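Input: structures, listed below.
Readers should treat all values here as calculations from the given coordinates under stated rules, not as data from a laboratory. All of these numbers come straight from a predicted model, not from anything done at the bench. Cβ atoms are built from the backbone, for glycine too; each structure is taken alone.
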Structure 1
Amino acid sequence: MSECERKQGDQAVELGPLQPGGKAPLPFVLVIFGASGDLTRRKLIPAVFNLYKQKLLPEAFSIIGYARRANSDEGFRDQMQRAIEEGYPDESLDGKVWEAFSRRLFYHQANLEDISGYESLKERLAQGGCGEDHGCNTLFYLATQPRYFVSVVDKLHQVGLNRYDRDQGHWSRIIVEKPFGIDLESAIELNRNLKKAFLEEQIFRIDHYMGKETVQNLLVLRFANALFEPIWNHRYVDHVQITVSESMGVGRRGAFYEQAGAVRDIVQNHMMHLISLVAMEPPFSLKPDVIRDEKLQVIRALRPIPPVCALNGIVRAQYTSGTLEGQAVCGYRDEEGVAADSITETYVAFKAMIDNWRWSGVPFYIRTGKRMPVRITEIGIHFKPVPKILFNARESMAPNCLTIRIQPNEGISIKFQVKQPGPAMVIEPYNMRFSYSGTFGHSPPDAYERLLLDSALGDATLFIRSDEVEAAWAFLDPVIKGCTRFDQPATYPAGTWGPKEADDLIEADGRKWYLTRMPRGK
């Protein structure tokens, strides 16, 4: 190899976003709109606090909670301390560390729809050393109800808090929490309004599933191991199963869930991302837009499901009363905020096909539901069976299966055949497992930690681009329109794995739903 060729080869190697990140740029202010809400207490402040304890945040950073409820800096700090203590009861809160962190917490009382609140916020940022001459970097987090998204973005634009200077390294960014619209039309409208105030590279659409370690590990599993990529196609894969099950019901979110349902709440975002990461082509680099381009191509290759087909090919169901972990639980229609005659689905299952060379003829079976026996998110890559000769000539053996467990007990397992000790040829399947907690001695960090740090660093790899949002809605809009023609969804008792119709869906193709039981690590 010549020196020129050697240098060219070296240049092809990139240290992309999967490498350990550094500290966020200086200075740094996180403004949380809707700071009095549940998301701030349960997820955002604990995530930022953990980043602070790991020394991943710069010395010059602060957090401003923006909400209309009356409060003070000290009151906000006390509330966040209680939230962390309640959320992590098994961990003792280091008083000195919390005291140093809490001095960075501030509260800004104002109405989300009142321009004066944004003007006073701008003044407060300037007084805190974040004036234009100081080049303060500001990250705005929309932890509000979706109906406020456009109003907040528009008013940030009006007061000039949307500035972005690529050359000087000064930026403002906005994090938008899902849902990104309720259909294709509303998603396009939301994107249009966001882009009136911010450039696409300033907009970070967040889905916490993308921050989970095992989701990120999909890229490493596929593209850092020569073992898997050559067989990751229609020649060797029989089918793919993706399950997202929740043991919880809708809780106090009944009114919201009535307007959403399982398709909008889970399939349009979480499950579309998982499908695209499983099925995407190898990116030529780890740059954010290169990876997001490949994800987009998968979604665009999904075979359309016309409304008339959705009537027959989509299983929709609703949980009724039942027993879960020994406790009697009510049905969906008896939940707070749910109509007594509701036809909103809490469970959905269907078969998706990807019309490209790699996945031609390989079905992706998708299911998600609430009030199921356990909380699990799992991807199963089911390989084709061996020929019916030799060992399985008389009785079929279970095919090989590669399982990626997203939650809980995050890890990966592969099922293969082994011979039992002894003179007889007795073959049985065995699961070889890798678990994060068992291997590394601790569970992976919360997804919001990674995503908040990446947004401060400007790494958009794990965030959703506008065209990906719209492509997912373009695929699911006809499904939703077809499903609304149902008079009533099927039913399943709480604490079960869904309706019989979902079993019929996969068994019609000669297959069965499958989950790997992965034990907890240390």
Structure 2
Amino acid sequence: MDKAKPAPLLLTGEGLSVEDLAAVARARRPVAIGPAGDARLAAARRVVEQALTAGEPVYGLTTGLGARAGERLTDEALRAFSYQTIRGRAQALGAPLPAEAVRAAMLVRLNGFLKGASGVSPSIAYGLRDCLNAGVTPVVGETASIGAGDLCWMASLARALIGEGEMQDADGRSGPAGDMLRAAGLSPLSLGPKDGLALANNSGMTAGLAGLAVAEAARLIDVLQAATAHSLEAFRANLSPLDPSVMAARPQAGQDEVADQLRQLLAGSALLQPDAARRLQDPLSLRNVVQIHGAAFAALAWARSAVEQEINGSSDNPVVLLEEERMLSGGGYHTPLMPLALESLSRALQQVAVAQAARLSKLLSPRFSDLPLFLATPGSESNGFAPLMKVVEALVAEISHLAQPVAFWPSLNADGVEDCLTNAPLTAKNLSRLLGAARRLVAIELIVACQAAELRELAALPPALEELHGKVRALVPPLEADRPLGSEIERLAEAILQDGSAFFPHCMAERGV
């Protein structure tokens, strides 16, 4: 029986979550335009047409762009200016971005149109919707933006929508944009005044990349919690730091949520009983999980807030003010908050990674764990997971490098008019790459924790961890003799990427956690 297609995501210009964005960009959930958004599209376009009729000086509508903002467009130039805007600024280069990143940018731009602040022709919004639903995606180079709007990136995207450049179809085949559109039963977009500027002059690509990264981080942190709980159980850790009374002595954002989740993952464990732990105090990588993960939870909440403001906002300039029926210049395309929030999340995940490496080393050390050296099977000549610690430290080094702040400096653009930048795109790219390394590190902790639990010969695991253990073992068998583990780690990491929720025990979902 075929899996039922998901209902279309109804777009209104408001309430778009990073999970919604990921579902459309990655899982190709279809989209539809809600009536309220449709009405705002039409009303905003009327404001643009009124300004055109009145001959008002409006940036990018009746004037040039950037350093040429003071030049009035002739009637002849006005008709071609939208196409000129896109062709002249479609300068992205480098390897193509993943299709999901471009789809995310298309969704952000479409949702932004529906706020009614753009004044784009409604047909442009409908064309974006149709391309998303048909799975045809512009091929866009990975380098183009400094975070003061994504002008060259989004113009490169828009160039394919008008039938120039390249597009990729739903099956991943690339070809001339016009041919790909026709094969999907679509036509190139036909641009009116301001449409080129509305498609190009916005922060949609940065917001899309950031939204995908934050959605992935949220899923990964859930799996991280489950892996950590398994390590705590296998180590026979002292769980007194999870006690609500202990945490109340020094409140911190995120820590109560972390501790509550860990207690529920460990529900049924003998470790929750008094005097059950092997040690009075454990190493910090086990004892301070609540504080370390709590900081990551808090950083994730800030990043989510910053990015969801962006994907539900208008990054247009000029802005259509519907209630006032006029247009004003603004600075919504500038993105200084996003890099601060994304870098905070990256730094929090760096602290998590350092603690993970230390925690893994303790599981491998008999001095701390009371388990066989390197978790090698007793009686074998295996060196266990000892060689894997070099890979662990390499992953931590990569994460630490990618978590460093991105530099910024005065911009030299537009003859000195555009003299500031944020480099937000690079922070989003770095977070995405960091998550790839972090995902592999979580996979390693799951594998090691499973081996430790088995060597401990526990009578039973808590129900949530028993479920998790089985899912890991379905992909990675125990290490009984030395073998290469790379492909198995990659397989588990890929499974976490594709469906992280599958590694967060179902019994937790039933509790509403």
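State the single structure among 1, 2 that was used to calculate helix-only ellipticity at 222 nm (-39500 (n - 2.57) for each DSSP H run of 4 or more, over all residues; to 500), giving -9500. Among 1, 2, the structure yielding -9500 for helix-only ellipticity at 222 nm (-39500 (n - 2.57) for each DSSP H run of 4 or more, over all residues; to 500) is 1. Tell me which of 1, 2 gives -0.47, -0.68, -1.32, -1.41 when you compute log10 I(q)/I(0) by the Debye sum over Cα atoms at q = 0.09, 0.11, 0.17, 0.18 Å⁻¹, for residues 38-245 alone. So the calculation was done on 1. If distance in nm of label points 7 Å out along Cα→Cβ at positions 174 and 454 computes to 4.3, which of 1, 2 did it come from? Corresponding structure: 2. A value of 129 for volume of the Cα convex hull per residue in Å³, for residues 54-157 alone, calculated from one of 1, 2, originates in structure 1.
Looking across 1, 2, the calculation of mean projected area of the Cα convex hull in nm² that yields 29.7 traces back to 1.
Could you tell me which structure in 1, 2 was used to calculate mean count of other Cβ atoms within 10 Å over residues 30-37 as 23.6? Derived from 1, not from the others. From which structure (1, 2) was distance in nm of label points 7 Å out along Cα→Cβ at positions 86 and 286 calculated, if the value obtained is 6.0? Only structure 2 yields this read-out.
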